[in-house]
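Scrolling down, you'll hit the structures one after another.
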Structure P
Amino acid sequence: MSQPNPQIDQFLLDGCMRCSLGATPACKVLLWTDILEFLRQLILETALQEERKWGVPTYSLNGKNVVMLGVFKDSCVLSFIKGQLLSDPKGLLELPGPNSREGRVLRFTKLSQATLLENDIRHFLQEAIHVEQSGKKSETAPPPQVLPDELLQKFSAHPGLETAFFKLTPGRQRGYLIHFSGAKQSPTRLSRIEKCVAKIFEGKGMMD
């Protein structure tokens, strides 16, 4: 069993504190406290180390992130970083989003959903640990990167930006491209890119 981290106790009380609703009754973390506490206890029974990264509970093995807890307005999730590699004969795991490849989540809106799946959750946790220990990696080839024209413009406007962008990890590059391309209008894309220029030069990703 792993040791509980006081920072996660604080998370369950106040939320992630990444927005102005943190530590208020309107914080979305408080909508799912009972489910999050139940999931946390199951995870703490494993060898995973409890940490707080990006403001949320993150569980790692030998420094590698394995699972995370996440909250939304309409649900909370147990997220498996290498979920694509887990066996899922019942089809319980979901893609986190349309652009996801490797990660998978279990999504909950009621504590009863989580308690009903307790044995399945334990199985997924143990399998996720075995996957990390084995060093397995996804064989899914990432889709080709499509650079928006606005980013190419910024490469020309900011000397060294292109080099800095391609020095980022593939995941960070992809995060930026999803963010930039999500804007429908060119001026909005240009504005999004300009706001991220400093972070790209610093080697940081969208969530860093």
Structure Q
Amino acid sequence: MVPPLILNVLYGFNLGLSIRDEVPEVAVLGFYLVSSIDSWKLDFLPFVNSPKEKFYVWLEREGLPKEEIDYYYNIVSKSGIILVNEDRLDQTSPTLFHERTHVIMTEFLTNSEKRVLKNSRDEFLRFLKKGPDKGYNLIGRSESYPIYEDHWQELYAHMAQLEKYPYIQSYDRYIDEEVYTLFKEKYSEAYELYRKIYDLASD
């Protein structure tokens, strides 16, 4: 578990922000660190902005002392770990499950399976945008951004999370049951892969 600031910094890395940009202020609940925040051999040069340098500069600007930054850098210098927002203990289990689905999709699926999931996701979201999901009829407003705008895995991670933990759904954070039904009808192969991901993450 880490403070939300650390998760926001990692989100900034995902967005491709530069060392001069501010740390984004978002409500990140968890993060699967696919690759570590590395240093470079020429880090000592003033014009070299390695990921490690960016990490330190961002957190120094936020007022964290070097000893604390060192502690968090030791965490993010390891790849393949899941980090959870320490301020949202009520969401720990759903967040861990969500991030485990990312681990499975990244590390345990073949390239062919990933292509099936990505292509099905792209076609399905185009279909939903054309009619069934106008006005957030099927996917709530707060769920829509990561599902429609972020990485292709987010559709499946959010579907799995809200299926596993329906109690976290709210007035603007929901996926209607019709989404699952339509997806199963239109993309049976991808749906079977989704079930595989769900089951593996549940183990």
Structure R
Amino acid sequence: MLCAIALIAAAAYLLGSVPTGYLLIRLFRHQDIRAVGSGNIGATNVLRSGGKKLGLVTFLLDTLKGCAAVWLGGFLGALLMPATPLRTAEAIAALCAIVGHMFTVWLRFKGGKGVATGFGVFLASAPWAALAAVAVFILVFLLSRYVSLASILGALSFPLFALFLVHGPQSTAFLATQWIAALLIVAKHHQNIRRLLTGTENRFGAKKTA
């Protein structure tokens, strides 16, 4: 069983670690996204620094790799440890995919903030809760124009929505992963939180990036 868990974790981590934004900017702009804007490899910085189309593609691919990691984890779990609840295997894969995106081995363990990949794993594991969290993100963003604040509140709302919108048995790993993933995303926004508290965070559309 431990070998199966290790395999699921490794596969999900490697899938999540693909630095989509970095690769797209390298391919189409011949730049290092880490030296542009905020230096983040995620969709928001790509959008601001590389254009709307590349930002959208980055978001979609990061979301897709999160979904794929959960599906792969479920497939391997059913194949290698059928006695274990499916959601446990999916939870392991979900968390490792997010960690892979945040600390990618391909960029010396520096990556993105996990919002799009987190949305992907949430969408695959609890779609209605994920869509409800997106609604929170959109509402907060429209009211504040702060992508960071919308991302933080959207991530934190997901585990709460999951309590009411996920039906059927939920393993301890499944429940714990939701909160760990959300808190990791919040922790990755620590600089944004500091700027929000001091009133120096940049609203979306400003020339200077967050």
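Here helix-only ellipticity at 222 nm (-39500 (n - 2.57) for each DSSP H run of 4 or more, over all residues; to 500) was derived from just one of the structures P, Q, R, and that gives -13000; the source is P. Among candidates P, Q, R, the computation of distance in nm of label points 7 Å out along Cα→Cβ at positions 12 and 36 that gave 1.0 used structure P. When mean count of other Cβ atoms within 10 Å over residues 60-67 is calculated for each of the structures P, Q, R, which structure yields the highest value? Looking at the calculated values, the largest one is R.
All of the numbers you see were taken from the coordinates with simple rules; none came from a lab. Note that the structure is predicted; figures quoted are calculated from it, not measured. Cβ atoms are built from the backbone, for glycine too; each structure is taken alone.
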